[in-house]
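Given below, in the form of structure tokens, are the structures.
What follows is calculated from the coordinates using simple rules that are stated; it is not laboratory data. All values derive from a computational prediction rather than experimental measurement. Cβ atoms are built from the backbone, for glycine too; each structure is taken alone.
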Structure I
């Protein structure tokens, strides 16, 4: 009798084992690929807003989905291996954060796994989607319209320092297309100002770039959008104060760290939307059918304490438009 019970129990366990395994496999796994470091503010996108967006779609991390996170820590050359690692782990979907390089790395790693990107300047021009309305393929996501926002930062700096005739433009040559630099210089000429370009791809080169400001004597500095610069926000803010140069940055993290002014998209809002898209894809929608969206929420943040340290008076026209004023 006991032997019959044991055999029946064993048969039940044997039958249940594949079912349990299937249930475990049924929990989707999302790969999160970021150019940033987990120690920098933008990296929190992968721990807060993206899961919040997934929650809106009915997915809760640890309950009915899992997230595998990979950080390139500002090193673009690490992205292909990190993307390949996520693909080898058979994730069901990849969310990329930090512009074109992580999205391209994910696309090169898989032609089939759905990819939701965030923060691309020109996904069509980069060859990642066929069009914004009909992406096609396995990618869709959210643009950051950098081509429009960076000239706007120059305009704000001209408004802040109206007497200046020279402004510097700091770029990372590893992540800045020549056409974009040319378009920025054309925008400068239209404003009647000069825009010499400073290049830096390492911490030492950032120091060297700022040391050259004495020769150029610019009235201000536009820091281009770049993941490496984001990871060096404290260094950039400290150098701008040391050399007494008014600088404008791409997002609030810089002004919160003591930078003068920032203007850009709300990264958290964009990441939440990416989480919503990821949830919709997990429920069966296809990336090819989800249009690439552009941001609608922007943040202008001014640090009056830093303005005072630089001896600047922020015009009322800027203060009236600011979403936040740090005093």
Structure II
């Protein structure tokens, strides 16, 4: 998959029509995948599939929240686009100037600058200044200009609409299992291993402390069963997300204990695919009580991951 930064750098590939999926696609959840799958299916019949995404995320410009909210970093999103089978990812910068582009101007860009002959969007997609553009407007414009428009229905889990904001709510509640169902894969975080305070090793449970991208959403504090991938190998892992209250507390950290392996992984990149939240973070009376609980936690991790599906990220 090629990655193109900005509309001006875009040049169509091949001789077939350009098919474009409009959106940001943070998380690329099952609702997003319905749009992307429709795009790629059309392009396989002839032409080039192009997925747009914004960087930074529009929310970071329009109404930045006081906490990290991205389900995927740009690099993760691009990897997901490539895995889905897209030909091209078009990365569009979102800033104050982009915010003020009218919907009519975006449609002109689609048809003239990108030479789009087919546009695929979700039924709830909005675009342009003050979100004045929507799927119905795009469909009407397409009919007038000879551009095919495919509007993809929402994907639901029972009565609930699958959405990026819904996935965020699930993760903030620690429900990584339902979040995985909505995403179509386990939610993962990854980062480089940094040196911690060595408390885990001192009580016989060495951990890898991760430095994570500051914009990435971290699920609710607590202990999780997970799969950890490092150096191409995957291990069962107990993951603690929290502030270590037993030792006086501190900043939020994410640390993983790999079952059956003790690696010198400082500086290495580790990916954690979260399977299930086992319990809340608790302040214990001391190290001995914490050690006893950790033994219980590790047994629960083994049980959850033994009966779970084959390890994937």
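Here helix-only ellipticity at 222 nm (-39500 (n - 2.57) for each DSSP H run of 4 or more, over all residues; to 500) was calculated and came to -13000; which of the structures I, II was it taken from? This figure was derived from I. Largest in distance in nm of label points 7 Å out along Cα→Cβ at positions 134 and 158 among the labelled structures I, II is structure I.
Kindly point out which one of I, II the value 1.0 was derived from, the read-out being distance in nm of label points 7 Å out along Cα→Cβ at positions 190 and 222.
Numbers: I: 1.0; II: 2.5.
Of the options listed, only I reproduces it.
Comparison across structures I, II (criterion: relative contact order in percent (Cα under 8 Å, 6 or more apart)) gives the highest value for I. Given a computed value of 1.18 for Cα Rg over 2.2 N^0.38 Å, which structure among I, II does it belong to? Computed on structure I.
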